[in-house]
Structure formats: structure tokens, C-alpha cells
Structure 1
């Protein structure tokens, strides 16, 4: 069967069209990313900006054209942190329906964590234990379990965009700003201290993890094959954080085309990854391009099968 999934995040709008067989194996057909920054200012204002909403609906109309060519059996359009936190999420859902014809599903933090985990381990070959971390624009999900079952999950109110807007107001950020950001991150991730991380493989999904894999390899463009299963050591993440925190965002943008739309928030995302790895004593993080979209795709395939 063929399934299309759109993930409307705080920073990006991602598209996956994939074929899924009855064993749950996923074969991507279309894989697209746009960076309309829906969540810009939502942490402070509590509402989505009209221009940002219109940027997203423009992307959705473009994606509808790409989806239609594949005549999928199911289409799911999901909103995450920025949408669920916004007071005007109903207005946004109405605009999405009017402009693109899509019905918007707003995921709770727990739902986002569960589906992110399912997607993150969907290509796993080992039957061991995993900790999946999704550092998004507005929130960070941490989930532990094995390839079949989840033990613990939590959605934290820190993400690369949210943390940048709260703390990192200079470009590059000041030492005092970084110290304040670290304190916020430490307080948030401490909420996951009860999780049994020992013996699990850390898997990083979504934009921060893939961006760090790009930068670690010096890639000038995004290369899914080079990013998939790339092993980021704690020392590499620490080194990247030390380098990036001193660079203006324009200079970061010049490091790779893959930094477009992420260059001004990657310091915050790297900070979150660094603190998680240090706090929970992970020596390395395996990078996956899979995540929420893949989990939603599996859910839709299961619904189709009844």
C-alpha cells in the first residue's frame, strides 16, 4: 500500500510518500523538506503568526501536487509542538483545510513521542534496546524501549527554535546566554532521569541529528546515504558545539547547503544533544533520517490493513 505523511513542525514541513508491505517494511518514494518556520515567535506570543501560517499552506499546496501523482491509499497531515501550543490552532486547522484540502491532526506530546520512536527504530536490524531522541524546533522527545515495545516516553518543552528565542538573542550567543540555555536544558532533561538508559543504543532522529552528521563529515549538501547510521561520538558533538557557538549564523550557513533554515538554531540544537549525551552518559549517537513521518506511515498502513 502507499501512504503519504506530512509532518508540520516548528521549523520544518516534511513530506514522506512511501510504499509499505504487510511486514511493515517502508520504501520511500518521495522525501521532501521545506523550512517555513511556523513556530517563529509562538513561545512568546502563544499564537501562530498569520504570515507563518500562510507560508505553511503554500508548502502544503506544493506537496499536494507531489502526493497526487502517487495516488496514495491514505494521507495523514500532522501538527506537532508549535501547533499544539498555539492558542489559534483551530484557526490554523481551518486555514489548512481551506487552502490545501487537508485535514490537520494535532498530535499530543505523548503521541508524537510514540510515533517518533516507532519511526526511529523501523529500520533497526538489532533486537536490542534503544533510546530515541528527537530534537525538534519546539520540543524534544526522549523514548526508550526495544523494536516492539516502549518502556518510557516523555516530551520536553525545549527545542532548537524555542531555546534560541528564549535564550540566544545575540549572533553568536554570549557566554551568559549559553549558560542560561544550559540551565534550562538541564532542568528539562532531568525529568527523564528515571528512564533505564543503561545498555540502550542512542538514536538521533530529525533535523538536529542529521545536521550534525552533515557537519561532522564536512558535507556541502545533504546526503541521506552518508547520514543514515552515521555514528556521532560525544567528543564530536562537543567539538561541534565549541566551534558553532563562536560562529555567526551567516558563517554557519556557508558550511553546507543543508544548513539553510537551520543555521540560526543549530547552536541550540547541538547544545541539547550535547547535554543529553553527557547527562545520560551516552558515548555515541547513531543518526537516523527516520522519525515521526515513518511512525505515522506505519500507523496508517496498519489502519488500512484493519
Structure 2
């Protein structure tokens, strides 16, 4: 984080999934996240925000033990998303994996195995038991045991991203957006690569903090990174983007202005202060999408930051 840029929170990790029902069973029944509701989204405004043609999708929100942090799932009817290539590796360019802390790793792995998912053998690394599993869409999800989690619910700890060069990515995420750099082995020393199917990997890693979640930028020398497939689209199956969450609209607007001043692109302009929420999808170096998301506390339930069973006590917010 630079001295004059406040650290934002990583408030959302978004995924494109081919089968919403299977994705929800994995996250809710398998990992222990709670449903925070969903909706159908389509039309010109949604297409403009995401920079995609003719968007029609179902979206769903899931929350764990952290306030103002959620998983956002999209199942697109249009444009049709491409599946992940069969030869994909986590050393290939793009957002690559999630790290989720769970209160009881053995119980979680048992539920996932019962659902027919293949789980890598757990290991002890950095004092914590951890394992890796591919979700039903093929996205890597690392699980780390943390018995201290409140309420027995999981927590999003990190999202991984493979970049072709560290300097432009660090300049975007740290200097422009304000994430704070932390020691790179805070969560993942080099030997953790074996969990992700890269036991002999050679990589450089920069870890950036946004509130309670890390963004880990990795640049691989071995195996060498491969670019995204020709014709890659934002809504292709897998991790779609990260969202930086703002409670103050002026901070949200300042982040948007810095993105443009640094020469990057935003799909739409902010709507202005005083609304229920505001949003701008931005594109940084090498096609990495970052959503800037303004959500006042009064809109948490409407925007999927409150579990469905807890929403009855909250009055509905005016939709924008």
C-alpha cells in the first residue's frame, strides 16, 4: 500500500460455473458456506458493467465466517462460457485457485469424498493441515484447517493469480489499487506448490493483503507460464475476478480515478453517491479483471453479505 492510498478489502471472489446446483452443493454441503441469496441478471446494464455481449446469467452469493467477504457464483446462459482446457496448469496465466480455511479438515474431506470428488492427501505445512481438491468445474480449492474459526464456518484466505511478469501486476494491485504487500511465505512457502500439482515448480511470489484476504501473485519460470487461450473471455469457466469492497463512496470513486489515471480500462463509470450500491469492472495488465464495489452497510442483505436465514430481521434495501 502506498502512503496516500488506503488499503481496500477483498470483499468478493467471483466464479463462472457450468452447473449452479453442483457448485452450491460443493460450497454449502461440502465446505460449509451459507447461502446469501441470488438473482437472475440480464440486459444492457449488466452487459455494460461486465463488458460482455448479451449477458444472461444466474448469480448466487455465499458467505462464511468473515464480515463483508463473499463468494459470488455466475452460471451464464449468454454468452456461453468456454470450459477450462484439459491441459490447463496452475502455472498458466489467470486467476488460478482459492484457499479456504475450514474448522475441521478431516470432516470436510470426508464430505467431499462422499460427493465423489478426488482429494489430494493432506499434508502438514506451516503448522497447519491442508489439502487440495478440484471443485466440480475444475477450479483448485486449497483447504487449510483452522479450528478457531467462529461458528464452525469456513473463511476465504487467499486467491492465487499467475502473471507473466510481476512488476506490472504489483504496480496495478499494490500501487494503484492499494493492496498491502506482506511477506510472500505468509501462507505459501515454495513446497506448497506440490499441493497444486507442481512439485518441481520454480516461481517468484508476491503476496498482497486486502483486509482479511490475500492475493498471491506468482510468476513461474518452471514450468513456464502459458498465456490464456485464444479467444479467452471474462466469463470462461473458473475464477472470473476479485472485487475490492468499499464502505465509503468517495474512496470507491478515488480508486476508479486512479485506475484510469494509470492507463487502465473501466467498462462503466460510477453512478454517483447516494445509491444503494455502485460498481465498476476494471481491467489491469494482462487482462486481469478487478471489480470495484461500493456497498453501504444498509445494503449488505440486498447484495448478498447476509445469510438468507438472517435476512428476515432486516428491512429490504431500495434496489438501484
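Assorted remarks:
- Taking FRET efficiency 1/(1 + (r/R0)^6) of positions 122 and 298 (r between Cβ atoms, R0 = 30 Å, to 0.05) as the criterion, the top structure among 1, 2 is 1, with the largest value.
- Between structures 1, 2, the calculation of mean count of other Cβ atoms within 10 Å over residues 130-137 yields its largest number for 1.
- In this comparison of 1, 2, the computed figure 1.00 for FRET efficiency 1/(1 + (r/R0)^6) of positions 202 and 290 (r between Cβ atoms, R0 = 30 Å, to 0.05) is attributed to 1.
- For 10.5, 29 (Rg and Dmax of the Cα atoms in Å, for residues 210-249 alone, calculated) the corresponding structure among 1, 2: 1
- Answer label among 1, 2 for the case where Kirkwood radius over Cα pairs in Å, for residues 90-217 alone, calculated from the coordinates, equals 16.4: 1
- Answer label among 1, 2 for the case where helix-only ellipticity at 222 nm (-39500 (n - 2.57) for each DSSP H run of 4 or more, over all residues; to 500), calculated from the coordinates, equals -3500: 2
A short reminder: the numbers here are calculations on the coordinates, not readings from a lab. As the structure is a prediction and not an experimental result, all values here were calculated from the model. Cβ atoms are built from the backbone, for glycine too; each structure is taken alone.
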